[in-house]
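**Student:** Multiple structures follow.
Read the figures in this text as sums done on the coordinates, not as results from a lab. Worth saying up front: this structure is predicted, and the values here are computed from it rather than measured. Cβ atoms are built from the backbone, for glycine too; each structure is taken alone.
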Structure 1
């Protein structure tokens, strides 16, 4: 039986991101509206540039696919190859999934999984707008991925796993669906020190990709426990300035940093 507190976190996160999709707004980081002005699409474009996306990448996806919700660019570290099968955990409106689809080409395939029905609907509409035939979006939780065992070459994810109340399950599932030699290439928020309980219990900070962050050592341990090897967790210098925008006035940003997380299934 699911833990009540964990279900509460999932429900809060689902409602939060469902409202973002339904309102058709863009954000600047994981918390919508905190740094957005009268031109949300332009804000998302500018924010994506700060995360490492090129103007060409931002302009290559259907309008409305980039909601500015990430903390990095996982496709930049994934080293995707033509023909690969890719899984995007927490695919949102489809931004990273579409970029991955361009890289793997018509011989490859990308599956996006998101637990928010509104996001899935939005992503599917975007796929039709962009005529993407090698992308599919599935409704599901990243702790129970609706994907066959041993069918994926590379998993990408952008600032989503820290939203999960059970990250060990997420990494276990990632390991399950990867082929031997398969890769994990994600961008996420990690903690540089233990977070105070007052931050951990704040629903708004959970939705803003902050309160659920684990320490680098804890993430490393969970990946090892899941079976991963060749683990690399690299914090990004300067990312605190971006994180600070997500919750102005709350000094939690001093305890967090964006990081690229890579690992391999033996």
Structure 2
């Protein structure tokens, strides 16, 4: 049994930043074509253009009247859950502030947008050959909350991941790109399209290629008009838009 070459585009954590998403899709085209495109969750929360992001992703994933699915899939993230579940609240966050943000987001999304979000799966698997499986998730294989931070020890990662039934784990959630080996397996953090947190405000995405002998990874950054998006955050009515604009420009966790 010989697997055919497989090429996968991966990105995550768009956070309502339509300009960054368009920049990633345009730039990534030069490295294609792709057999599959995977978006790993956190699609709209905290950004100024939630409807535009979902329109683009629904189109990418083949969400059209014909019902024909395209070669793309989106996964469910922790911020997608917070948007859909009024009882969900991030740890240490003010409940009223979260509710105001949710109400603003919901006022801009259609019933079809929300239906799209509700049907997103938790994970996606790709197996070109037995024993060489790619598992794509938002945060980790168990839930959408516990982060796999770049500075975690192997033992700490054991506790987050649990039994590993994959050769490559691709994830986002932590907005810092990284690649590392763990217990003989590859851990790929594709980071964030729309809200980078490693000091580099450019959008991030990754490409995984199976060429017959194993997986190869490439990570890319792409510029977009970050200042324009920050102005949109401040002036477009987004609750706490000034706060999110500062985070976008600083590209750092507080």
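**Student:** Please state which of the structures 1, 2 yields 0.50 when FRET efficiency 1/(1 + (r/R0)^6) of positions 60 and 100 (r between Cβ atoms, R0 = 30 Å, to 0.05) is computed from it. Before the final figure, lay out the partial values.
**Tutor:** Values: 1: 1.00; 2: 0.50.
Corresponding structure: 2.
**Student:** Quick check on the output: 3, 13, 22, 19, 16, 12, 6, 5, 3, 1, 0 is P(r) over Cα pairs in 5 Å bins from 0, in percent, for residues 156-235 alone, derived from one of 1, 2. Which one produced it?
**Tutor:** On the way: 1: 3, 15, 26, 27, 16, 9, 4, 1, 0; 2: 3, 13, 22, 19, 16, 12, 6, 5, 3, 1, 0.
That value comes from structure 2.
**Student:** In addition: Of the structures 1, 2, report the one carrying the highest value of mean projected area of the Cα convex hull in nm². All intermediate terms of the calculation are to be shown ahead of the outcome.
**Tutor:** Values: 1: 12.7; 2: 13.6.
Result for mean projected area of the Cα convex hull in nm² over 1, 2: largest is 2.
**Student:** Right, something else. Ranked on distance in nm of label points 7 Å out along Cα→Cβ at positions 20 and 228, which label among 1, 2 comes first with the largest value? Mind showing how you got there, number by number?
**Tutor:** On the way: 1: 2.1; 2: 1.6.
Going through 1, 2 one by one, distance in nm of label points 7 Å out along Cα→Cβ at positions 20 and 228 peaks for structure 1.
**Student:** Oh, and also: Quick one: relative contact order in percent (Cα under 8 Å, 6 or more apart) came out at 23 when computed from one of 1, 2, so which one is it? Intermediate results must be reported in sequence, preceding the final value.
**Tutor:** On the way: 1: 19; 2: 23.
It traces back to 2.
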